[in-house]
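Heads up, there are several structures right after this.
Rule-based calculations on the coordinates, nothing more; no lab input. No experiment lies behind these values; they were computed from the predicted model shown. Cβ atoms are built from the backbone, for glycine too; each structure is taken alone.
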Structure 1
Amino acid sequence: MSATDELKHMPGPMNVDQAAMTMAVAIVMDRIGRLSEADRKYLFDLAMQLKSASCEEDVVAIRDGMLEILEQRPLEVRELAPLAADPSKELDRWTKHIAGKVRELREETGKTQTELAKDAGLTQSHVSRIENAELAPSHKTVEKLAAALGVDPSAIDPTR
């Protein structure tokens, strides 16, 4: 019989506070029952440490640790999309798209590569390699370029 079933069969009428406490206990017992043995042991160890907590900060740290263990979410396994037939062609196409958008937006703002590089915290040669599709920029670099150009990163990278 599960913990929830046991609580359902407790004798006597309950008031609202008792019913709420009963449900809370049933939920906690169910979550503890689903934990691995190691997590259950760690949760018990933390509960025992509550007795000797010397300050509010210790109590909060122990409580947070216990909640982290109890609030674990089961992992969700999803099937990955198949890779393109030739991933290097997809990367090349994406790099060329980024190159064109960066150059187009830079020219629209009237900035030179040197000015854009300075505003984005990059070197001029880095901007040049991106605009010439010689380099696939990281997401962080796309964010820096977008901020320097005054646009959302999705204006440069449609995958964002």
Structure 2
Amino acid sequence: MTLLVLCIGSNENAAVNIRRALKELEGRFGPLRCSNVYRSAAVGFDGADFLNLAALAETDEALPETVSWLKQLEIRLGRDPAQSGYSSRPIDIDVFVPGAADGAYGALTVSHREVLENAFILRPLAELLPDHKMVPEGPGLAELWNRFDQSRHPLTKVKID
């Protein structure tokens, strides 16, 4: 079994789309362990606030097969496959691959830079993987979160149940 680390976000009908995504993900991978959900301002464009969380699952699937299925799930949940860059979206599901080199797995994977620069990625990952180190001798994600300038990208914990 391989640990699957998912970064999930939405700013269009966000609570509904995230619940739909989690239901589909549980149907595919079984029970998920989820972080809290956080509201944050859109980054890089003017748009509605995002809701973001991270989820852990286990899978026997190869990562390319998983990424392909996730891309299809995004489309089923209303994401325009031609959409790129900073923009509103009904759902965004990316994979964080602990220990992999940036770009090693292509589309839908989260780079180390993105983790370290974005509160909406770092905070949920730090909850679920507090001791994970981005580099072998570096601090864990929880320590990185504690060092993060949280005033740059304020987060608010929200409930979507």
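Among the shown structures 1, 2, from which was the value 8.9 of mean projected area of the Cα convex hull in nm² calculated?
Matching structure: 2.
Have a look at 1, 2 and say which one yields 18.0 for mean count of other Cβ atoms within 10 Å over residues 16-23, as calculated.
Derived from 2, not from the others.
If you work out FRET efficiency 1/(1 + (r/R0)^6) of positions 24 and 96 (r between Cβ atoms, R0 = 35 Å, to 0.05) for 1, 2, which one comes out largest?
Sorting by FRET efficiency 1/(1 + (r/R0)^6) of positions 24 and 96 (r between Cβ atoms, R0 = 35 Å, to 0.05) in descending order puts 2 first.
One of 1, 2 was used to compute helix-only ellipticity at 222 nm (-39500 (n - 2.57) for each DSSP H run of 4 or more, over all residues; to 500), and the answer was -10000. Which one was it?
The read-out comes from structure 2.
Comparing relative contact order in percent (Cα under 8 Å, 6 or more apart) across structures 1, 2, which is largest?
2
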